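Rule-based calculations on the coordinates, nothing more; no lab input. The model shown is predicted, which means the values in this text are computed figures rather than measured ones. Cβ atoms are built from the backbone, for glycine too; each structure is taken alone.
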Structure 1
Amino acid sequence: MINKRLLIKNLLAHNDENSFYDKKRKIDISEKEGKAKFLKHICALSNSNPKNNSYIVIGVEDDDNDIVGVDFFDDSKIQNLINAYLTNPPIVQYENIPFPHLPDDKVVGLVTIRANNQITSLRKNIWKYYGGSVFFRDGSMSMPKVFDLKLEDLNSKIVEAIENHAQNNIEYTLNGVFDFLNKRKDYHPEYLVFKEYFVVCWAGQKKTVKDKTYYSRVDIELINEQVRLFFSELDEVSINITKDSFNIIEYVHLGLQDSYNYYPLEETNISFNENASYQIHTKLLFEPPQFNKKVLHHIYNTNNTILEKLKKGLSLNKIEQTDLKNLPATYLICFLNDFPEALNKLHEIKPYLKNFSPEIYQLYKETLRILRKVKYS
């Protein structure tokens, strides 16, 4: 089993960007440009490595390889995005790898691309790239190629050596458990062993609402691979553990004015097998809450007024500042209740919320995460 933290270190230490490895400070697949560039790199790495894995490391400074981290990213729908835009799509896995020196809410993203030994191309137009385009790696660049298309196996032995040097051992596993228990001791951390092989550490802040137990600030790591399986600072989750599985149901707290409820968003089931393998299955549970259209029109217009004041640099009164905190979620509710223009407003307000308050911008990012899950389900 590969220790993914060690794999990242080996990639950074021994290789500049090349035909099987790329690194990014960050990616943004919420915008067309970022989505298009991400798909281009996936396409190019897949075509350049038909017989071996290729990788993208996210959260690293380009100049000096400084590991600065990025936000935890839930990859449960990323394969749907790949399948929607690429012909002969590779299998793509996005994993969140914690590093001890990073804050709790930051990880390094590791994208693993497993090619299918066929030429991968864009299925349809996106941003400035045309449907049918084929990309390959030329050194550290992902470049279009329109003639003499063939797949060559150039990197298998190099990648195999790097992966072999990143194999886990009992020392890494024990150190990972102790690191987790010490770092999360404020939220009653536990460790669990599944099938005498897999070690899972988890922690969370427990609370009870109407006889139902929820956890917030939940952190779950598969220590064998140094992979963070789940992390949430804001959302509430319910947890069910059996001898073979770790099951999480994630809830979102949505509503209007003073009426809020918990709505199940997604179920994640991590199942462990006797043959030293595991699977992660996700299922979207979200059913958008429906509200009175007249009330929504009033809230939508109020949101638009606040947006215009922010665009003009005008100050907000106390009531508007309170409404601003709920604005991302209420724009989302409007969109899910057949206000299609609310989606454009939600994207339009991003820079203003980012400058206004880190707390409100975090709420905005959580709203986009819900939208992404619903969109690519």
Structure 2
Amino acid sequence: MRTPPSVVIGAGGTGGHIYPGLALADALRRAAPDAVISFVGTERGLETSLVPGAGYRLHTVDMIPFDPALGARRYLLPAALLRSGMQCRTILREQRAQVAVGMGGYPSAPVVLGARMAGLPSVIHESNAVPGRANQFAARLTPHLTVAFDRSRARLAGGENALTVGMPIAAPIAALDRAALRGEARRELGVPAGARLLLVNGGSLGAARLTAAAVGLAARWQDRTDVHLLIKTGPAALADATARLADEGGDRVARAVPYLDRMDLAYAAADLVVCRAGSATVAELASTGVPAILVPYPHAPGDHQTHNARVLCDAGAGLLLTDAATTAERLAELAGPLLADPARLAAMSGAADSSTHARAADLLAATVLSYTERPA
């Protein structure tokens, strides 16, 4: 009698690691509907709400970030890693796991270490163009490496043998037909007829720099009827952004929202996006073909968001803007001419690689499932 495949996925901290993990989990379920899938994370990251909210079980372990900013606490890292690795070994055995997957973020390394302790195969997926510290360590514990971008191979131990699968993204975005959904999306999001939509997306928690610049831009453009701004602020900044829009007149052309449940609608409605350059966002932009002005988070480890952004910008699908230079004035200088030039927007859209990431979740799922049928 066939044993259902059992997979434990380590992903946590930020949405950039969790959402690809969830996309992988959904792809595993499509490929093997009876698969037993659970996650490992910590009690501090977004996984505490996102993973259960998606219908998957979350196990938590005691792990601290791979972060030099910890100061003296960084000397606790080896002990924390060993403790959390042993916790993961117990979880893997309780779940009767056949394979573990590390999606990046500091909960990922203990899962790979726990698999090594338990004598189980493990697979790493590196989502950024510059690998994170957790995966740089974990890559030394398993030969089974996958990457989202070719350029990250050189920075991983054993990276020359890594399989490029792309970045797993949610099925509605992977299958998005912008033209077919555009009318419905614009109505749903309240975009005035005939106006071009500038979507400002600061990520799961928002981005203060992007929100401030967008609110200022709305004030500058308040008398225009040909543009509309949709500003995703994150929950914490919504009240202040909404008040500023009302005080400065920007609410005539802009609306602030704390979160967007349907990013497929947002991408379908948008003519141009201003956003951070997390790997998941870059992959979604490449897959959907939405032109973008990319503002990398300046404190990302290894400046990996700048390297992520260059994947799109080098192809001609985006423009790079530094965080320090992101002001209302500079956004007006960049976004204004783009929104007025449909031909250039179309050329940027066409320059994106729409094939690699759309099938990444299914390709990674097939790779993971192949190890459920092999001896450790």
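With mean count of other Cβ atoms within 10 Å over residues 111-118 coming out at 25.2, pick the structure among 1, 2 it was computed from. Computing mean count of other Cβ atoms within 10 Å over residues 111-118 on every structure in 1, 2 gives 25.2 only for 2.
When helix-only ellipticity at 222 nm (-39500 (n - 2.57) for each DSSP H run of 4 or more, over all residues; to 500) is calculated, the result is -11000; to which of the structures 1, 2 does this value belong? Answer for the origin of the read-out: 1.
Could you tell me which structure in 1, 2 was used to calculate relative contact order in percent (Cα under 8 Å, 6 or more apart) as 17? Only one of 1, 2 returns 17 for relative contact order in percent (Cα under 8 Å, 6 or more apart), namely 2. Structures 1, 2 were shown, and FRET efficiency 1/(1 + (r/R0)^6) of positions 55 and 263 (r between Cβ atoms, R0 = 25 Å, to 0.05) at 0.10 was computed from 1. When mean count of other Cβ atoms within 10 Å over residues 23-30 is calculated for each of the structures 1, 2, the largest result comes from 2. Each of structures 1, 2 was scored by mean projected area of the Cα convex hull in nm²; the highest score is held by 1.
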